[in-house]
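Just so it is clear, none of the values below were taken in a lab; they were calculated from the coordinates. Predicted, not measured: the structure shown is a model, and the values here were computed from it. Cβ atoms are built from the backbone, for glycine too; each structure is taken alone.
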Structure P
Amino acid sequence: MAQQEQTKKKMTLEVVNPYEVFFEGRVERVVIPTLDGQYGIMPGHSPLVIAVTPGIASVEMDGEKKTFTVSEGFAEIGQHVVIIVCNAAEWPEKIDMARAQQALERATNKYNSVTSTEEQRVYARHAIKRAKARIAVANEWKKHKNDPFHK
């Protein structure tokens with residue numbers, strides 16, 4: 001009975017991108033970045049499809065919180081399954097900070113350039129959000145890497 005109770009409190013999360021299944025597992029909670037801000041999902045959530053924006057996502061499993069970055073995509077949310085399809089996802093310990101800083105500089109320059117088209121500015125705006133999220137999650141991970149609750 002206790003085992004059933006634990007199972008009822010979890011849901012399956014899959015995070016996929018064009019290159020790999022980034023994450024697949026049973027989680028108690030997931031928080032994803034959306035157009036309206038951070039969106040929290042727990043088991044039993046109403047079915048929904050939502051746009052995912054570049055930013056920081058987190059999962060809680062077995063009492064441990066893990067954060068990662070996602071780029072644009074969408075999430076299909078069911079009562080017991082969440083599938084996030086995105087262009088890229090990355091764990092904080094895998095982020096190359098120098099590369100993320102360079103990407104932020106390039107995107108900012110492109111966004112501010114007087115020769116950029118509106119389409120290029122939209123792309124640059126997404127690149128800025130993605131680079132800032134990568135930098136923020138990597139910095140947070142460095143601060144808390146020895147804290148067992150934050151991974």
Structure Q
Amino acid sequence: MERNIGFKERRYIEELRILTKSTAFDCIIDDRFDRVIYVVKQGDMGFAIGKKGENIKRMQNVLGRRIEMVEYAEEMNEFIANIFKPAGITRTEMDNETGIINVFVNKRSDLGIAIGKGGCNIEKGRLLVRRFYGFEMGDVYMEEGSE
């Protein structure tokens with residue numbers, strides 16, 4: 001999937017590299033939820049977060065926005081699970097007719113985490129899946145027969 005990264009996003013990615021010594025593949029500025037979402041290279045998440053989250057706090061002070069980070073994965077299902085962490089995603093399912101991907105969780109508490117306050121986490125999932133894979137994301141559901 002072709003991604004266009006604008007000047008401001010490039011600047012934010014470079015700022016992350018300078019402050020944390022980690023590599024970001026992509027950066028999305030989400031004005032709706034006043035946040036910056038970084039997609040960090042696999043294995044660089046520890047560098048990006050820093051000890052006790054100090055790098056994220058420093059980035060938030062520099063950029064003046066909330067910072068969220070997602071670890072990249074080649075496999076789409078693994079990437080989707082990374083987007084919704086710490087919620088435990090049991091599976092994803094694509095509707096063949098519409099091409100919409102639905103996400104399933106096992107616990108009611110994970111359902112709330114996956115959706116997020118005001119729908120911020122599901123919206124993050126929709127933005128990233130559309131940007132990286134070209135698919136639309138539907139909703140988060142409870143697995144049948146669980147809690």
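Structure data summary
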quantity	calculated
Kirkwood radius over Cα pairs in Å - highest-scoring structure of P, Q	P
Answer label among P, Q for the case where relative contact order in percent (Cα under 8 Å, 6 or more apart), calculated from the coordinates, equals 18	Q
Per percent of Cα pairs over 15 Å apart, for residues 17-104 alone, the highest-valued of structures P, Q	Q
Structure responsible for 18, 13, 9, with semi-axes √(5λ) of the Cα gyration tensor in Å, for residues 81-128 alone calculated and labels P, Q on offer	Q
Origin of the value 1.00, where FRET efficiency 1/(1 + (r/R0)^6) of positions 33 and 89 (r between Cβ atoms, R0 = 25 Å, to 0.05) was derived from one of P, Q	P
